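As structure tokens, here come the structures.
Every read-out reported here was derived from the displayed coordinates using simple, explicitly stated rules and does not represent laboratory data. The structure displayed is predicted, hence computed values, not measured ones. Cβ atoms are built from the backbone, for glycine too; each structure is taken alone.
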Structure 1
Amino acid sequence: MSFVSAELAELVRSHVRDVPDFPSEGVLFRDITPLIADGPAFDALITALADAYRGRIDAVAGLESRGFILAAPLAARLGIGMVMVRKAGRLPGPVLGVDYSLEYGTARLEVRAETVQDGSRVLILDDVLATGGTAAAAITLIEQAGGHVPGLAVLLELEALAGRRKLEGYEVQSVLTY
């Protein structure tokens, strides 16, 4: 199932700015701020997400920080809650946490367990799927908190980094792939 029409994909693509050598030399950064700044384009994206997931989910988990920008309006549009999955030390306790590997080192994500209703269907939503480590850690957290993850949705997927491999067994939807 894909919620992305060719028209929506082109609209989103036309609002993603390529920034070479950011944040460091050799990196091509995909900047989504023009999309978020354009009310009608951003609304079209949120509408498509809402249409695709209405009745299929009970909450949306936004991953810090740009995932919050997508998850909050989607949750509001659907009349459901938003779960904040944050970096270590940014939520008051008690929290559940999981460490995960990055290209150079490790990181930690945390969630307040009571924000996930036992047995609820929680969509994980983020801006970018790269290596899949952050998304896999978020799945672990939501499931440890008692939720069920019916799928993940991302605005941009960087296929060369093979993040889907870490998410086998889960439905992954991307608006754009690079």
Structure 2
Amino acid sequence: MHREAVRSDVPRIAALMRRSVLELFPRFHDERETASAARYLTEPDVVLIDDGTYFVHEVGGDVVACGGWSKRDKLYTGSGDRPTDGRLLDPAAEPARVRAMFVRGDWTRRGLGRATLDACARDAKAAGFRSLVLMATLPGVPLYRSFGFREVNRTRVQLPDGVTLAGVEMAYSLD
């Protein structure tokens, strides 16, 4: 069942995020990168839940996929805290952010990521946004490309422990 996340989902979302990183990152990253990502990229952002822009896919009481979008300035978890993270974006001039997309390893390739992206695009467009942006980790790039996101830039994302991960900035037009 696809639905909007609520605060009581946070422990299950956190567990899914960590499990997803530990299962999927080793296909693209070494052991040190995977461990760092599991520590720093798996903290649920409750602001997304409070804003009503975060979704979960639940099967038999388990959260097997999650993700959402943001109308705020923060691009991705693990980027460190910036004073502007909570600033509301201007839908007429700035893109909404796709954030915190995770799926359990045994639930990949079943359309859950695409369903979440469909919901993000629909809701962001209804809120007046004209485009979406995201910072993809390598496991997510194939999904985003197949959805129609285009690569803007390849970069390295530094995590708080000094480990850097390959990242791909991507954009999608809602027009």
> So relative contact order in percent (Cα under 8 Å, 6 or more apart), computed for just one structure, reads 22; which one of 1, 2 is that?
Replying inline: 2
> Where does the value 5.5 come from, among 1, 2, when mean projected area of the Cα convex hull in nm², for residues 99-162 alone is the thing being computed?
Replying inline: 2
>> Given a value of 14.9, 42 for Rg and Dmax of the Cα atoms in Å, calculated from one of 1, 2, which structure does it belong to?
In response: 2
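Tell me which structure, out of 1, 2, gives 0.60 once FRET efficiency 1/(1 + (r/R0)^6) of positions 51 and 107 (r between Cβ atoms, R0 = 35 Å, to 0.05) is calculated.
1
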